[in-house]
1. log10 I(q)/I(0) by the Debye sum over Cα atoms at q = 0.09 Å⁻¹ was computed and gave -0.46; which structure, P, Q, did it come from?
2. Given that helix-only ellipticity at 222 nm (-39500 (n - 2.57) for each DSSP H run of 4 or more, over all residues; to 500), derived from a single structure, equals -11500, which label among P, Q identifies that structure?
3. Given structures P, Q, which gives the highest value for Rg/Rh (Cα atoms, Kirkwood Rh), for residues 24-127 alone?
4. Please compute FRET efficiency 1/(1 + (r/R0)^6) of positions 96 and 120 (r between Cβ atoms, R0 = 41 Å, to 0.05) for structures P, Q and give me the label with the greatest value.
Structure P
């Protein structure tokens, strides 16, 4: 009787629970992510004579005996690896795809990772010995449209359409993800674009996950790879931040308490990868009730003094979704 499986129950197996943190900041008008060198090299890194190990997001393992909560474990792990104390944190997503960790392919346990998104105030950010702040667009060069259409986008489109061939649904996905035809560029589709490139075998991680060296000639053009599936986690986080700008005032977690409207605009542009119309942005922010004047001015502007503002916290009680509708298609996204 005890040997008969009960409905709703499955056999137990060893499952490792990890915590990953995507820690974002905006410095010098660039979106940056905090990375580390894993204590254990990624066994899926099939590069020939790699100059250095693939970098990863900060991560740790959940100790069921000693860690009271997942978030506390994540915060402790981040501090131990980077000396960075986190303020704004939210749970991002749970990553549990079969084979997502190459150690499983090599006979290890199934690895489930709970991802977290953390935002850090813009300031001079120290780096621990093992950690380094890197430009997010070094991992996703096709996502930065602030100087116009990235040159690599045309190469991506050509390669993807050749890969799709006559398969109508695939060609439609390519058009939607990369804004072909009348679709237009959609800045929110960061994860969809990354996963399409992975499926088309155009980024190194596709090959690493199979224990092979990168074989597509596009791999070297499509940004830096990361250990494990951490570039996918980073894509998920960047998409989340871009989406939340519309309905939550998360942008204020990334800037000093007092700021000019131009500084606020540059942070929003860094996150979205788009240039925003200056006057439209200012009108939209001021009418939204998100900011209030401080009565002071910033003198070091290189021109006329600029009024300083601060986040108006009362808006959190006044509106259910106090965000900024900042994302627009770039003019040349045809």
Structure Q
């Protein structure tokens, strides 16, 4: 099978090329030279996209401007890359008879819906929720999702949208969080409600490739399986450590050994049930698995995550570290 992977020099793009290149013919398209990039070019250039699309059966579209680019790139650049670039790919996919189009989106599309008002329970985030973008990143990704739906409706192109939770290894973009929690501590906490290992993200894309022709269209949250239920939402907002201790009595000892802390409050919970049911996807790196890894002294990240490593988002650093945004 011939597969086009956009963003092949990025975190997920590299992980997908590494996973698929031995079994399939893979075309990696990216602005950046890398061992995983076949064609150096931009998705905003129609001629480049058309050239890459010849003979392709599946498109895995991961190329994007991210949230950390909001302070360094214009809104027009976000529109050009995230919206017009996606349109170029969709039009070329239809023109060349592509079988399936998998679009990597983000849980950031939910935007303001992720933060309940003071005193309200944590938000239970499913695909039924309506996006309320809070910046050009979320707005552009939401628009690109809508283009995918339009091309499915108008042309019958099988398009699945994977709204991925956090999987990047870089430090948090919130300075207060970085100053309060160690990086591993913060990331392990997030597996309870808003993080996913890149190996599981790759697995979700492989499952989407398999099921897209039958499903036709769908949006899916890709996050570690939360142990929480809707009954936990009020207490999660007021006293998250108590909820975690009730569900995982051994967690306190593991955290104490490392001088870690659980977040005092959790404001949202991503629910991956639809992806697990429709895509037959079974994420491995859930909080219970990670606790066991900590207890046995093994790495809590996948080997793939360690291999791909950190890439950053900008050419240099800023006064506040990697991220020029608050």
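Laboratory data are not the source of any read-out in this text; all were calculated from the coordinates shown. Everything numeric here is computed off the predicted structure, so don't read it as measured data. Cβ atoms are built from the backbone, for glycine too; each structure is taken alone.
1. Values: P: -0.55; Q: -0.46.
Among P, Q, the structure yielding -0.46 for log10 I(q)/I(0) by the Debye sum over Cα atoms at q = 0.09 Å⁻¹ is Q.
2. Attributed to the structure labelled Q.
3. Numbers: P: 0.98; Q: 1.07.
By Rg/Rh (Cα atoms, Kirkwood Rh), for residues 24-127 alone, the leading structure of P, Q is Q.
4. On the way: P: 0.90; Q: 0.30.
Top value of FRET efficiency 1/(1 + (r/R0)^6) of positions 96 and 120 (r between Cβ atoms, R0 = 41 Å, to 0.05) goes to structure P.
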